[in-house]
Structure I
Amino acid sequence: MRIGKDECQDLDRALSLEWLETNGCGGFASGTVAGANTRRYHGLLVVSTSPGRHRYVLVNHLEEWLHLDGCSISISTNLYPGVIHPRGYRYCVAFSSTPWPTWTFRVNDHTVSREIFCVRNQSTVVVRWRLLTPTTDSIELLVRPKITGRDYHALHHENGALSPEATVTGQWVTWQPYQSLPAVHCRHTGVYRHASEWYRHVRFPLEQERGLDFQEDWWSPGEVLFQLGPGKEQVLVLTSEAVDDSETGELIRTQRAWRVSHHKATQSPDRFAEALRQASGTFLAQQGSRQTVIAGYPWFTDWGRDTFISLPGLFLVTGQYEAAWHIIQSFIPFVSKGMVPNRFPDLGQDPEYNAIDASLWFIHAVDRYLAYSKETKRVQVVAWPAIRQILDGYRHGTRYNIKMDADGLITGGMPGIQLTWMDAKVGDWVVTPRHGKPVEIQALWIRALQVGACLAEKFGDRDYAVGCWKDRTRAVTSFRQRFWYKGGQYLYDAIDGPEGDDISIRPNQVYAISLCDDLLTNEQATQILRMVKEQLLTPVGLRTLSPRDSRYRPRYEGGPTERDSAYHQGTVWPFLLGSFVTAWVNTFGCTAKTKREARSFLKGIEVSLGETCLGHVSEIFDGDHPHAPRGCPAQAWSVAEPLRALVEDLGLRIAPQPTNLVRHTRSATQQC
């Protein structure tokens, strides 16, 4: 994705556009096109440490000056209270995010480029500068690293505990401001001079908007002086890994070749689908011995719910079946009391199981994996026992009062606990508790029973299959009898809750159409989808509550309490477009006209790829026009579900896939 001179030199615009580089092991580098950090999470070297897999910001920023024609001109930008200094964005004439973030600066008659990329599977970032215009002048580049060494959720301030020392060995410099954190090793092609300085009161405006602390202090240990000349690159490597004297030029060539070849090998002729495919690789990460999905950058870790909703779009439609399997397999050892974890917290704490849906999404993901891969044996040996544990756990009862009720439907809930994906909580206040029997949980349960029945038959366990079919029939009958709200001609959002049945108009009912084909009549499905289109559909996703509801919150803004109270009360979620497109095609038929209409629902997402984090889709958007992007700027399921729908429902092909692949609601196990 390319950004031109006018946008690069428009400070507000350039500050609003973010770039993201990830390393495949939980770490990343990120910032803005303008060069200034606007979030506490922006940083050049953000590492995920072991044990615990917690993230720390080690290097926040580089400040750069060009010395030419007797002048010192900075090509960096920083934000301080009431001051922008320096203003390097004024010299930026182009930015590109492919194959990695690259800036082009024009200073007098000289053109200089800066490139930044993370090395795959290493906590290493490389910065390269090149002079692009021929000249006989002597041009110097002076670079100052800015360092904190802090928890990525926290802020850093000047203190006496920081060690200002440096260890210099040839072209390597090592800084370790805090003994409890990894050292920063710097390899450079210039000359290092140690000169410790503090840069105080750096301002993060997006943190200020979020009602959080928004200023911190950076320590700069010294400076590196480079000589720029035609055809000669200058490189700075920052890493928390063991020092390696490998040739940096070869490292750059290898990384570029890998990215270019990977891009060309699977490139789709559809530009939107290809952009989503490229973004999908961002979220796969190795966390210790596990492969997992990072739910979103820069602040989320791995979540069970997000992982298994995202898995088909990130890995199956893109042909990465082995990655999908490793992720499925990595969660199985953590199945407990019939539940997969919803979250693996930072700092190595025990997994959290506070989700009624994550385990059911796991079963759905295994079923989809089998439909694509045809790897029956490994599913039987490894995944099938976990599926049985989940089904039996939900039947007999597990945490948080989750259990199959007498009517065959799943009920659950405890005071002060949020269990569905609508999980906002402010102190002890659960904003949308949805206790009782939420509608999407029933669709997931009924689908899980069908998967269980088909797998049991496939694996020769006839008695277990009969039990699953029997439970499913009872659940379907109860669903049809209980969930249709005649007064509104749509589905209750939840029934049998502490306050009775909930008639809120929310998007969760769409899953009853996208996951199952026998819960509603076609007439009922049509009525629901027309209503959802009229009241919940926006250009960038589905609202979480109808604007006609008195509780509707049009904007997600303010401090933590204000934002959390709006999180599921009207805020738009783009990942819901995946299920909406599937439901639309299921209901109105797989015709060219239906597909064109369904594709139009994704146009706003396509446009959003050029906003906020370039090439990515934000977690959420405001409910009201102009639907400003909010929340996490690069979200896994916001990419995965639109991509899945493009391939499975609208017929785009972006990677080699089984020729007998069936659509979303017709998996291999459903053919039993």
Structure II
Amino acid sequence: MSSKNGHVMSRYDMSLAYPFIFFTLFSLQLSAQNEANRWELDQKSGIQWNLLDNPIYPHKDHMAMSGQKVDMILEWQIDSFGGFSAERVIRWPMLRTIPDDTHASLQRRINDDEIPLPIVNGETMHYLKATKVHIDGTLKVTSQWKEDIVLELNVFPSLHSPVVFDHYTLINNGSKDVKVVIPNWRKQDQTAADKGTWGSYLIDEFLIGEGAFLLGPGDQLKYSLVRAARKEKDAPYFGYPSAELLARQHFIQESSQELVLSTPDEALNRLFRFSKIRAAESIFSTRGGLMHGPGGYNKYLAAIWANDQAEYVNPFFPFLGNVAGNESALNSFRHFARYINPEYKPIPSSIIAEGRSYWNGAGDRGDMAMIAYGAARFALASGNQEWSKELWPLIEWCLEYNDRKKRPNGIIASDTDELEGRFPAGDANLSTSCLYYDALLSAAYLAKELGVEENQIKKYRLQAIALRKAINQHFEAEVEGYATYQYYEGNDVLRSWICIPLTVGIYDQVEGTIAALFSSRLWTQSGLLTKAGTTTVWDRSTLYALRGVMAAGAVNQGMEKLIAFSQNRLLGEHVPYVIEAYPEYNQSHLSAESGLYCRIFTEGVFGIRPTGLNSFECTPQLPENWEEMSLENIHAFGRTWSLMVKRLEQDIEVSLTDTSGKILYKKSMAKGATHQVSLE
């Protein structure tokens, strides 16, 4: 392979300083024709590109996929002649490299240059032409060779082994027998012993299913290319790729059957489904237990963060009911709790290297507010008394830490925010204070469930009241002509994180804030600019904003933006998940952001706010042109249940049923009214 400047790259490139060198960064304003014509929803649950109907190529893209012991970014392209090719950026998070830091996963960039092609009737199968690309938790490419031979390729990671697969099905659609030879091929590379914490690692590549075959009309032949890595003394991979594919498909189906979103807009339903898959797949089996990892080009693997895990995705997992997700969330809080100390020195921003070290390079980013916010919401939504008791000391400690960071004007100081100095945040920012405010409210609810003394509960509630007043007094400001918030003292340029008060129930500046968010200064076809006047997009703030706008009741205005954003992410030029950032790290499909997408619906559109281990507020926001919407098989607050929202003339009906169809709650109220629901 050659780089853009003509220098030859090795087949294995370990540096990957700037990823996917052959992928062209697209403009924030994408081609409307490409968006409309390339991808479409299939008839079941995925998306597809039919190249026979829409030969819009060349085209390049990349897609993240993970299993418990391997992570992959599949960089694929269709060339000018319709041929498919791919490179795989494969990372093995538990094969640690030296230095054993945040990014120390064994990593290889691998292409197919050396892989032998099948031989049909004595002729090598060169020049296949792709006819369809299909995505549904795997990437499947159908290609045609001559008139009668079809080759289907399915690329996916193993659920539990450090292996990725190219699984092929060769089909004879002709009327005559064909002779097929799958060559015997194997390759092994070995890393230097002084570069790995476990010594030398072996990277194995080999074909399974080699041999000579006679295919009659309509017959199929399956074979696979296996790529695996291991410690030098470990046994090699012995497995059955067809069974691995079935396991992957079962995981996808299982994720799809829980927390099912049904709305009149199928693109929303589909991206919600995809987001559940991406959020739940990126969980790694480490020496420190199950650890949800963001992924991405920067190798955020076998490690946790106070924002990505504690704040973004952990509060979502109880609703999905994914066992590994809940365990990874609980485990992440256990890791953070290890750093509680009597001196109230900050807990590190990130626990890395399978839980054996930490990173705190940006100082206090508001991490204790993030952890308290996420831990309290997770505990409440889980409905689990024992988990809540275990997490309570961590929550208490983080709340006390934040109280000690209170400035004389009542707001909470932090060194920076989750963007770690990429953009100015002052010495006290809006995000940290808002997260701490919400954490105080959740802690008061949780404390009551745990039988904590009433004086402490009252203290948290009074602190929340005082903090909300301080937030309004300090951050409310006219910025670029909008009555909204300054993100930090002296901030005079609109920032995307002015949305965060809306996500914690602070609506005092709602009209000006929504107007600013959706103004041409911030809103683009690819979501919110982090700072007006730049080209930088971080999806996390867009996802927060859409959730907050919905929760604030501007559902019609917000839904228009949500649908456009969702169609862009699902059916645009870079699919099929929400991203981390543009241009940084080339729009990586970080997994925690997919959890944030789902929370637009659970917390924003359906308005679920935990108030106890078995209780919650529900303030549904049904768009004017929708008659109903539902979430089925919700796993939260100690049981499994479904939520239906229907329009009844001027009122909105909310009904809850259990798995047997028994009605747990049913009531109609005016639009925008809050339902107090108990599942005891």
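List of remarks:
- Parent structure of the calculated result 30, 22, 17, given that semi-axes √(5λ) of the Cα gyration tensor in Å, for residues 405-644 alone is the read-out and I, II the choices: I
- Here distance in nm of label points 7 Å out along Cα→Cβ at positions 341 and 605 was derived from just one of the structures I, II, and that gives 2.8; the source is I.
- Distance in nm of label points 7 Å out along Cα→Cβ at positions 573 and 629 - highest-scoring structure of I, II: II
- Structure (I, II) behind the derived value 0.35 of FRET efficiency 1/(1 + (r/R0)^6) of positions 293 and 589 (r between Cβ atoms, R0 = 30 Å, to 0.05): I
Every number here is computed from the coordinates shown, using simple stated rules; none is lab data. For clarity, every value in this text was computed on a predicted model and none was experimentally measured. Cβ atoms are built from the backbone, for glycine too; each structure is taken alone.
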